[in-house]
Structure P
Amino acid sequence: MNENLLSSQDEEKNMSLVEHLGELRYRVVRAGLGIFVGMCFCWGFSEKLFNLIRKPIEPYLPDGGLVFTAPIDKFMAHIKISLVGGALLSSPFWLYHFWKFVSPALYKNEKRIAAGFVFFGTLQFALGIAFSYFIVLPMAFKFLMTFGGTIDKPMITIDHYLGFFTQTAIIFGLAFEMPVVISFMGLAGIVSQRFLREKRRYAVMVITATSAIAAPPDALSMVLLMVPLWFLYEISIFVVGVFERRKAGHLGN
């Protein structure tokens with residue numbers, strides 16, 4: 001009888017796992033289709049997107065354009081740009097499917113918190129990309145492309161530039177997630193406002209080391225990453241303190 005009961009419980013567990021895998025497959029396929037549709041849409045504007053991406057370095061190029069060394073390079077660049085643009089354009093759609101997959105496992109109050117973290121996480125990532133595009137890249141190129149005089153002329157390939165552009169944008173996008181991550185850790189009780197204040201000196205050391213490793217290879221980009229990270233760390237201390245006071249207020253009531 002015990003064996004039959006265990007077998008029944010195992011079967012229910014396996015059925016539950018299969019159902020979860022089926023749901024995951026459904027959400028991944030729908031999210032992938034959304035990204036594909038967004039990619040197809042962006043393909044029609046890939047030239048305009050490419051012009052937008054090229055703009056930070058354009059003033060320092062001899063003829064205003066990048067170069068390519070293989071016949072397929074430019075075509076593949078437009079494919080990559082369309083894919084990234086499609087992923088960004090369809091982000092509300094695939095984030096919705098991500099949310100629908102994880103939300104059944106959450107309680108009502110956890111759903112509100114998780115929804116807030118998804119929203120602010122997306123917002124912070126977009127702010128990081130915008131910061132890199134409008135501030136970091138123009139200042140970095142002004143330093144890098146004019147260093148050592150103007151006699152030497154740059155010949156920047158499409159492939160190298162897109163790699164540099166994408167790496168910088170992702171690094172700053174992820175860096176701007178710091179307040180969201182630390183706030184989540186604060187809600188989970190992993191860190192406290194007091195702990196963050198006491199460890200500020202070590203945090204600054206880690207931020208400096210991270211900026212030196214992750215930023216593009218020049219001192220200006222390192223500083224442009226380090227200063228916002230330090231500022232975001234201070235914001236994280238404030239936000240964790242707000243959550244702690246609200247939590248204490250609820251416990252008091």
Structure Q
Amino acid sequence: MNQRVKIDTARTPDGGEMALYKHDRDFSIQINGHDLMHSRQHESELELARLGCAHLAGLKAPSILIGGLGMGYTLRQALDMLSPNTQVVVGELLGAVVKWNREFLGELNSQPLDDKRVDLKTGDIVELILHSKNRFDAILIDIDNGPNAITDSGNRRLYGREGIWACRNALRAQGCLAVWSAEPSKKFERLLMSCGFHVRRFRAPAYNGSKAPSRFIWVASENESLLPPGGGEPHLPPKNESKENSSRRPRQRR
């Protein structure tokens with residue numbers, strides 16, 4: 001059996017080390033020695049596209065945004081689902097991830113970045129969303145490990161109120177936001193609902209198999225009828241709890 005080989009390294013905005021490894025035909029990416037993604041565990045990345053783009057079936061020219069390139073699985077699934085006239089904007093902060101996809105990881109998914117429908121943008125995803133009012137029919141977010149298990153502090157902005165409101169404003173009237181997470185988060189569900197979204201929570205396996213660990217995907221839309229069937233319906237806390245929590249929030253200076 002071949003040993004795992006470190007192919008390349010790069011620095012994250014926080015100053016951490018991100019490393020690309022290969023073991024036989026599999027690839028993995030680590031940050032500071034902790035696994036961030038693995039090519040064997042990609043089923044939930046495919047499901048992110050299936051759930052987030054389910055309402056687009058039959059549209060001739062949808063426009064979607066994928067936040068986080070990863071290993072290209074979500075992008076590949078979206079391209080396979082959608083029409084030849086689709087526009088897919090991919091926002092990726094780290095140039096090293098783009099480089100690794102072009103040089104190594106593209107073989108996993110038939111080189112999705114070479115598809116003429118793809119418009120790759122490198123930089124801060126929140127800034128991209130803020131400048132995209134009423135532009136997208138779907139926004140698919142898979143950045144870091146989700147809203148709770150964050151390895152890069154700069155990603156907190158995306159999963160906070162500013163980022164969610166930016167996503168809502170960037171969606172068209174019949175649009176959906178889908179967010180991937182390694183962990184459940186009642187707090188994030190409540191944030192989505194407080195921003196005017198109807199929400200469904202779905203479990204997805206990391207890989208195909210009865211004992212595969214669960215990942216979580218939220219699909220949110222202003223139009224409840226656009227949400228895919230199934231999943232769990234989050235609930236807001238009781239009114240008394242909401243008032244109690246809000247009273248504890250410090251007032252912002254004006």
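Computing helix-only ellipticity at 222 nm (-39500 (n - 2.57) for each DSSP H run of 4 or more, over all residues; to 500) gives -26000 for which of P, Q? The correct label is P. Taking relative contact order in percent (Cα under 8 Å, 6 or more apart) as the criterion, the top structure among P, Q is P, with the largest value.
Between P, Q, which one scores greatest on mean count of other Cβ atoms within 10 Å over residues 59-66? Once mean count of other Cβ atoms within 10 Å over residues 59-66 is tallied for P, Q, the winner is Q.
Suppose FRET efficiency 1/(1 + (r/R0)^6) of positions 115 and 139 (r between Cβ atoms, R0 = 41 Å, to 0.05) works out to 1.00; of P, Q, which structure was it derived from? Checking each candidate, the match is Q. Suppose percent of Cα pairs over 22 Å apart works out to 55; of P, Q, which structure was it derived from? For percent of Cα pairs over 22 Å apart, the value 55 is produced by structure Q.
Bear in mind these aren't lab numbers, they're just calculated from the coordinates by the rules spelled out. The model shown is predicted, which means the values in this text are computed figures rather than measured ones. Cβ atoms are built from the backbone, for glycine too; each structure is taken alone.
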